[in-house]
1. Out of 1, 2, which one gives 5.1 for distance in nm of label points 7 Å out along Cα→Cβ at positions 143 and 511 as computed from the coordinates?
2. For the read-out semi-axes √(5λ) of the Cα gyration tensor in Å, for residues 343-462 alone, a value of 32, 18, 12 was computed from one structure; give its label from 1, 2.
3. I have -12000 for helix-only ellipticity at 222 nm (-39500 (n - 2.57) for each DSSP H run of 4 or more, over all residues; to 500), calculated from one of the structures 1, 2. Which structure is it?
4. Figure out for me which of the structures 1, 2 the number 18 belongs to, where relative contact order in percent (Cα under 8 Å, 6 or more apart) was derived from the coordinates.
Structure 1
Amino acid sequence: MQNLHLLLAPSLLTLIELLPLAAAVALILFRSRRASRGDRSSSFLALERAFARLARRQRLAVLVVGVTVIAVRAALIPILGIPQPDSHDEFSYLLAADTFAHGRLTNPTHPMWTHFETFHVIQNPTYMSIFPPAQGLVLAAGQLLGNPWFGQLLATAFMCSGLCWMLQAWVPPPWALLGGFLAVLRLGILSYWMNGYWSASIVALGGALVLGAWPRIRKHARIRDVLLMVLGLAILANSRPYEGLIFALPVACAMLMWLAGRNGPALSSSSPRVILPMLIGLLIAGCATGYYYYRVTGNPFCMTYRVSSKTYGTAPYFIWQTLPPEPEFHHALIKDYYRWTRQEFEQNRTLAGYLVRAQRKLLLLWQFYLGPILTLPLLALPAVMRQRKMCLPIVICAVMFAGFAVETWTLTHYFAPAVGALYIILVQGMRHLSHWSPGQRPVGRALVRAIPVLACVMILLRLTALSLHAQIEPPWPRGDLRRAAVAEQLRHLPGPQLVLVSYDPSHNFHHEWVYNAANIDAAKVAWARDMGDAANQELRAYFKDRQAWRVNGDASPPRLEPYEAPSR
């Protein structure tokens, strides 16, 4: 039985989701025949009327979607807690957040930087996260409110509201509101976008702003919609630049075809209301981005990620590139990690390795964004594809997958720019599905009604499993609770602290403890690598006013031990 659980663990939640879906579909398809008049008197009708009334008040509907995210997740804090960071990326984003929250764009290189060297952080020419700034800005807003996670909470609420606002430009208001609530149920409560520090929600918000502004620009040619599109593009350029570019190319082509087409606006009207505001907005955003990288890397055209790649010989981002020379490393653990990335790159360039990775990418993307429940609307995909207005979201999704095909790595949030396009397709599929009535039975409408109900059932099921300590998914709250417990212990000690971290020989380099605040000298706790007594004494001499500790990150449980200098 234990071996069976291990085999099913990666897809256990998906398999569990499939069971109520299969039961609901079977009940709908094989229920007793009812006349269409009977369906009109169903208990769903009153709820649908109230839902439609709210949807017609479009601004209120957008607000309700966002408030629902905040209210539900805040109510679950006693059960789920506030997540702790775990991955390299999350700690790196938090470094950027701490930097921005203190009013700086970057930090000077620490004189003892080799002791603090870690993953996804550059130490030279400045000390900063390797990632673009948008995610750090989201978490910085949360830090100013009391906890970086509050920024993630607000960003996810804005994302779900943004998706509802976007859908209002593509489908009737009741369907737009339904799509917004589906985003709440699928992405806004229990996903790692909410329960972590990846800040992928801001990326999806950027895509939603672009796709929501585009139909409004075509219809009204208002400057405010142009500026919203510029804001969305700026978010994408400063969060996921490559995927944002892939997403934006079809939109740019559609806009050029509209401006230059026979049915497009006259140049005299489009220039002051569309073209000039777009160019000026993009120029301002480009200058701001360039200035940020100038401050961090010394070159407005050199991204921080590029500095890290040159420093550590990171495996290339695209499969057609060649491996750079391996540099000199100060720490064996960091060398092991970057050698692993190079091995993964080499494996991905073989046909067998590429096919295995491609299959894994598609499975993870399907499990996260759709699962069995949201696959149901795709039954109407052939009808959706025949509609001309659906060409753009379909092309965006296709181009995104083509872009993923040449990437060395693809995590699920890399698709975040195109979440809006996916939801347009899903909601339009639900509209088509709702009209399916074989034998004069409203089967399609019943299936559509079942989708949000089943999504709610899955939320309740997951929360129930948590309460009963039945592990059907990774444990809550997410994050490295072992490091968090030691950090909390250190925060309650008087005075500043210095922790020298070591690991067992079998340590998993994906679980790192050495991450620091933006201003290491002023931080309550400084986390450093245990580099041996001689090098450690150099660090202790620099931090002579700090209490020094040793900790083994792989111990069970990890314990702080006072650092004792070796006797001469």
Structure 2
Amino acid sequence: MKYRWVLRPYEKPEITARLQCDLNNLPEALVRALVLRGIEDFDQAKHYFRPSLAHLHDPFLMKDMDVAADRIVRAIEAGESILVFGDYDVDGTTAAALMTRFLREQGADAQFFIPDRIEHGYGLNTTAIDRAADAGRSLMIALDCGITAHAEASHARARGVDLVICDHHKALDTVPDAVAVLDPKRNDCSYPFKELSGCGIGFKVIQAVLARRGQPAEDAFAYLDLVAISTASDIVPLEGENRVLMIEGLKRLQEKPSLGVRVLARTAGVDLAACTTSDIVFGLGPRINAAGRLGDASRAVELLLAEDEDVASSLAEALEKVNLERRTLDQETVREATVLAERQLGSRYPHAVVVHRDTWHPGVIGIVASRLVERFYRPTVMLATVNNQIKGSARSISGINIYDALKGCSDLLKTFGGHDFAAGLALERSNLEAFQARFNEVVGSMITADMLSPSISVDSTVDLAQVDGIQGRFWKVLKQFAPFGPANHKPVFHARDVVLAGDPRLIGKDGSHIKFSVRGQGAAALPLDAIGFDMKDHFDALLASRRQGRPIELLFSIEENTWNGSTTLQLKTRDLRLQGEAPTFGESAAA
């Protein structure tokens, strides 16, 4: 796939010069990357590089937090029975585990309920409310859902169950009639940071309850391993309060994780001592998620709450098994969906992919939709049949708001909801063909030729000679940009006049990856290893560069690579081309 190279827009050169001076003549490429992340003065840079728990906001700044904390404290002290309700994804299950564990450690009678993806569907439901009422549970705490659950809140009130909602999704103009509704995205909530995960909201509740009970604020930090897992897995922006929680949560994972997390990591082959956001996203998160995709997500909560090593090991092995099943289903579904998508794009519907099969498992269609977007670079809707209803997941490309595209088909849909890049929907079988045609038409009216050409956003051009090795200043500063994620992506650099320092080679079982060594201009430039995963299509360009002595242009991020006990820097190649082959940059992308 060919990419457009896009230099992120940059309109404040005067700030760069001042900040570069304030930061002891830091290389301009790094200063530019800082400014692109909203860092414009020394104090902001200090906060970015040295975040601390002291920077967390007062939980009582959140609308209804005082009411929620008082109600939970009253329940704990009166010995009331409490039901914790969570969603079936990573955020929901970690939030349920966090709150259940905290309440139990406070001496409360607390149980949890996680809905079944197929039986109950997403969100707060009356089944759980009735179960709470029938069991005499007078308080229910819903996490990672509930902000639009008006009917369910009314049902809870009718059944005599006090409901506290802790959500982080977009609120409607009115909120449910619950005892307390915590959501920074409420129109009337002035909480300074709006992008906490659902588990992050639960953490703020714990802070508030501890304050009300006169207990040490530090007691809340014992739950930061779960907050880190949810924050990384739920793809919330890693800025502001989330960055603090992520950094401190990674420390907790590395130094003192809970038993369940430690056993899960061991089963997944994740080294917690060096845990990163990538280890969570690709190692821990999928195994927790698999429990809810192909079965009972309660198993994930039970693992995260486990206090016995044997019990934890049994549960972790069960999640490992179901994750392997999920991978097999993914692969089979991708193969089937790819055939349908190719047929569809080659015929009547060139702008978008809408594919359906009754036999597809609803737990994997969201993942597969993302795979099809990567392959075809078209907005994609994957549909399966659930309880005789067609339900699906939609994923999009840059520039196409998938929610708006579905809104243009709303008369053909029973329900839909989501945001710019991901959404869910349901429709009658009789509307399937009409929806395929309409969705293609709506996307066609929104799409441009540039949108169909994926781009790589570049932070800065750098002189490769400035990348001065594992002990050099460039890497020591760049390393402190972590942890990486949305709103704080790993910086992507561009370098010109790059020459190969040896013969390139293909590696991997099927020779799909490229490995080579490069250096910048000048006698002092160090040779640097580079790797490009699934980039064998670029091998001929490397051979031509080597044969002709012609420099290349390179897009890359920088990482550590440990081999045989030795750690060096490695350039993770994003794209490359022979120098002069094409204009370096196209139009600017959004910052």
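1. 2
2. 1
3. 2
4. 1
Every number here is computed from the coordinates shown, using simple stated rules; none is lab data. The structure presented is a predicted model; accordingly, all values stated were derived computationally and were not measured. Cβ atoms are built from the backbone, for glycine too; each structure is taken alone.
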